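Multiple structures are listed underneath, in structure tokens.
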Structure P
Amino acid sequence: MAEEQIRFDDGAGYERLMGIWSRLAGDVFLDWLALPAGLKWIDIGCGNGAFTELVVDRCAPAGVQGIDPSEGQLAFARKRPASRVAEFRQGDAMSLPFADDAFDVAAMALVIFFVPEPAKGVAEMARVVRPGGTVAAYAWDLPGGGFPMEALQAEMRGMGFKTVHPPSADASRIDAMQDLWTKASLDAVETREITVQRTFADFDDLWATFLLTPSAGAAIKAMSAADSEQLKARVRVRLPADAADRITYSARANAVKGRVPV
């Protein structure tokens, strides 16, 4: 897999591309965590606040801190209704700007594969969570083909075009996540798969969403008209529409949780 920096700075574009997918997987993830109300959360790599808003709506937290390196994403997050409870600030997952034991829950939604040193990121999550608190994450299974844009990327590769994955893609494997949490000395480590489906109104809706993918979208726009049309034809075959022209397909994430030792 190619290693290249992937940066999301367009909050509105990210919402259409990935925010919907994030909430679909996030609903299952929060059901699995089954945590009580009134806890203090930190959402690491909060992006445009899609998962943060889910936490606010579903978990009745005492407070939420959202951390992300992109000011563009954070600007979008601060306009969400979640901002009535959540505070969003710029920060680095490997050096969180908080004291030890500051939170009850640390969550990382679709982020572990972007962290240059995943083990350091997990250690920071554990550091800022109190003893007995929860450290958890979910991430698209990139090596296993679970990424929502895998259909597009597979057809690009089939045509000889390079596709880009985050620098720590292997950290999204379920065994790798289990290992990261165990080596961080967290207790009661558990993992699970999360499979979700999304429906697009028609192929044009799907294609316009695919074009929002930073690396793939740029590559498609740089293609010749013939190559672009060939790629679209291949994706149509791979993701056929139903009788109403809608396109539905699945994506798969891996999730992990553990407790900070008491």
Structure Q
Amino acid sequence: MYKYRPVRFYGTVFALTWAFWIAAAVVGYNTPESGAIMTLMLLGLFVPSVTALSTVLSSKNAALKRDLRLKFTGLFRVKPLVVLAAIAAFGVIIAASILFSTLFGQSLDQFSLVDDFSFAGGGAAALLTITLAAFLEELGWRGYAEDSIAFYCSWWKESVIFGLVWGLWHLPLFFIPDTYQYNIWQESPLYMVNFFVSIMPLGVLFTWVYVKNGRSILACMIFHFCVNFLQEKVAMTNTTKCVETLVLLIAAGIVVAFNRDLFFEKRHIGRLLPEVE
């Protein structure tokens, strides 16, 4: 039976990603207009998926390889109504956040779309970035990373652990000029803290989408792209995004409450792969 190795996987991902992104930060502070920044950022973005693929393909385990193939190409696993419900729920979360933000002096004008993206020079480059982020991150996170934790614990514990790790993985981006993370940190350290806190309930929602769709990578890619797109295109202020984190926490609590068996069952522990053999 194959045993997942989360420490080795995450150690490799963090070491390589942070190496590329720290290099991008150094280049950015010295030559802000350098095209090398985007290259280094993309190389870092590729690390989770490349590490997952190399880990699986070099494992010499037929069940693990078949599992990855089915998670990525198995359209039969995707439940369209569940994915649409998740996207719609996130839309409701954004709408509720904007409404509640009016209590803190924010405007209803946030119910509109911005003309461009807030980072990486905007335009096609930014759209490419959020598209690649959804594709490459999910191939890595759902291709191996999330299962490597869930193999040893419940999906609830896994989602909490993964949320912490996922948030920390983004840390070097706060030091690379023109990234979303850099921009919010420059505006206020509070927004930086809010980013890390918001990752936790968001991780719970991603776990729900993943497991509810038979551990489908494709379902998570769709959801990830829509989350990134809505976060960028809806004209929410950073203050409203702090409110959104509170709404996300409530939404995550509701999802867990209505899916207790999914999050707290332990039948899958040590037996993720036999399900697809």
Structure R
Amino acid sequence: MGLRVRVCRILPVALGIFALACGNTHSRLSSGTVSGAYEFVITSNVTGGITLIETNLSASGNQMSASGPAQVQILTLEKKTWYVNGVCAGSTPGQNSISASLNGNNVAVTFNEGGYQLPAEGVITGTQMTGNYSISGSGCPDLTGSTSSLPPIPPGVDQGGFVGSEVPSLAGTFSGTLNLPDGADNAAVNLAENSDGTLNVLVTLTGAADNGTFNFTGSATGNIVLLTGTVNQQTLSLFGYFDRAGTYTGYPNSLLIFNYDTLTNAGLLLGQ
């Protein structure tokens, strides 16, 4: 599934958090350009995968851009499997970028996931971007195998659509069960986003080995949060996706958590 903005290692294409209590949005429309916290949902018509590209866009004139882990994060859902950094993370997982240029209401966007690029074209209506993409000759492994489509789709070919929408700032408390290195814990995570995208985070754990309240550092990129803290003298890195509408988890205002060191699913926390 190449370059399909779907969220995690998605591909050649590219790929925030949630909220419980929606604050002011980060986005703004100024002189035709959009900037701030955005989520791009890329849907591949070839693989059926959905890539979520979470970004903090900057604007200059008719140009928009974002690059690096602090500005672009990706998560992909394909065949009921989640891929942190995208299904085609490339040789440099997490090193993603987005560039876009405007001509009136028309927008040309290039999503780059770890070296795999996906060019797309669309339009801006208000603060929302919609469009389509088509690519051939991609080296993304997800696109190099045979397909069951009739007629067969050649290797390296992908096509689909994208929708980019602004994301409100995050704040709230989420609770549920997390599978952590020392075992399963009942967890409560309290988040509050600052104006610079950093997070104030308190994590309360109750389990066989982990008990107490721990201060974590964190940052928000679109609907994705990265959290880091120390529990029982072990550094713990968590990657979370805030599903505001419950589109992917089935639960509105839920936080899907992954262990960022192992890239495995650690559990689902529900907004309180």
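For mean count of other Cβ atoms within 10 Å over residues 52-59, which of P, Q, R scores largest? Mind showing how you got there, number by number?
Numbers: P: 21.8; Q: 16.0; R: 26.1.
When mean count of other Cβ atoms within 10 Å over residues 52-59 is calculated for P, Q, R, structure R comes out on top.
Who wins on distance in nm of label points 7 Å out along Cα→Cβ at positions 100 and 124 among P, Q, R, i.e. which is largest?
By distance in nm of label points 7 Å out along Cα→Cβ at positions 100 and 124, the leading structure of P, Q, R is Q.
Here FRET efficiency 1/(1 + (r/R0)^6) of positions 36 and 180 (r between Cβ atoms, R0 = 30 Å, to 0.05) was calculated and came to 0.70; which of the structures P, Q, R was it taken from?
Clearly, the read-out refers to P.
Out of P, Q, R, which one gives -23500 for helix-only ellipticity at 222 nm (-39500 (n - 2.57) for each DSSP H run of 4 or more, over all residues; to 500) as computed from the coordinates?
Working: P: -10500; Q: -23500; R: 0.
Answer for the origin of the read-out: Q.
Rule-based calculations on the coordinates, nothing more; no lab input. Worth saying up front: this structure is predicted, and the values here are computed from it rather than measured. Cβ atoms are built from the backbone, for glycine too; each structure is taken alone.
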